[in-house]
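Dropping the structures in below, format is structure tokens.
What follows is calculated from the coordinates using simple rules that are stated; it is not laboratory data. As the structure is a computational prediction, the values presented were derived from the model and not from experiment. Cβ atoms are built from the backbone, for glycine too; each structure is taken alone.
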Structure P
Amino acid sequence: MILAAGYGKRLRPLTETTPKPLLPVSGKPMLQHHIERLSALGVTELVVNTSWLAEQIEDYFGDGHRFGVSIRWSREQQPLETGGGIANALPLLGNEPFLLINGDVWTDFPLRLIRDKKLEANTDGWLLLVENPDHNPQGDFALHDHQVTYEGSPKYTFAGISLLRPQLFPAHPMAEPCFPLRDILRPAINANRIGGEVYTGDWCDVGTVERYQKINQQLK
């Protein structure tokens, strides 16, 4: 699943008429880079959530055929945040662990490593972590024996790439349909059921105008 439903508020005015997933990076939409990388790995069954200016995104990519994939769209009337967006798309995701990618991250991390990863029976998810960028100096999580934890140091930043079991999400709808993924991860992390790994290569959260301009300069 690729998360592509946000308003892109921090990228305004660029996103006032163009949805963030369609903003070009190195000559093509950000979302297209993810789709082409996944297609090249043989990951061809995709779910993408949309909301803000959804028609533009869905019209551009269609059913995914010209990119070598099959896309099922999970339309949200309003953005449901990361956790709510996944919960809304669960009927499309099946019962097996799924790869989750934030649509606004840029990285050279080899996704084949996740494609080939198997979750242990006592593990409900796996998170890719990176060294803390300037905009998140305190980090999000620590690692202890390859288990994600809130305690200890050093702290790392969640890279927006993970492998999750759908069973992480409650069988019944949450009281509030709009919620972050961290609300779902917290009890599993506290139960030592979330693994992780640190990646030290290129990674960027293309979430602001400044970082968007920087990544385009870098990739010229």
Structure Q
Amino acid sequence: MLTVHTFTFNPFQENTYVLTDSETKEALIIDPGCFTVAERRTLDTFLADYKPVAILNTHGHLDHVFGVNHLVAKYQIPFYLHPLEDPILRNVPAVAERYGMGLVPSIDQYSPLATGPFAFAGHELQIWHTPGHAPGHVVIYAHNLKTVIAGDVLFRESIGRTDFPYCSFDDLQHSIRQVLYALPDDTIVLSGHGPQTTIGHEKWHNPYVPA
């Protein structure tokens, strides 16, 4: 059985998700934002009961990748990211410096993440390209859980920012309407920041992208 676990890390209050399977005890880490030593220890303590198999990121903004280097080194697992996120990922150290966060090492390698099915612990997740907040942004849909991990595309009664480089408000609206709003209304939306919501709630109450 699949289960989603949520951790909130770093000064940006980013939501890191870990998908686990109760039979294989495998773990898939999504958007690891653990920034401090204490935050990394929190995640490692949880993962001690599981076998981490991969990191999968919705996009490459700094608050979603702080923990990547630590996890890759500790568990020797691949890091998957859409190739269109390459310029954003390479800019992480410079952006961190502008935010006054000190020296944040670059992330030098990733495995290209393709859209379509993604196998995890005998389950099939769906990866859909949803640009707007970032050019290579994706969402991860778990059909058996009726859940979409939406990164920074859609929040509860809000949407991802589009004032960063490589953003597009028109693309974001299109991604929400054509991809997320096509899901059943009772689909749970797990966002990159803030509380969870549902597709139906956002269709009726999101002031930025009404259905």
Ranked by FRET efficiency 1/(1 + (r/R0)^6) of positions 104 and 144 (r between Cβ atoms, R0 = 30 Å, to 0.05), which of P, Q sits at the highest value? P
Distance in nm of label points 7 Å out along Cα→Cβ at positions 80 and 192 - highest-scoring structure of P, Q: P
From P, Q, which structure was mean count of other Cβ atoms within 10 Å over residues 24-31 = 16.9 calculated on? P
Of the structures P, Q, the one that -5500 was derived from, the read-out being helix-only ellipticity at 222 nm (-39500 (n - 2.57) for each DSSP H run of 4 or more, over all residues; to 500): Q
If relative contact order in percent (Cα under 8 Å, 6 or more apart) computes to 14, which of P, Q did it come from? Q
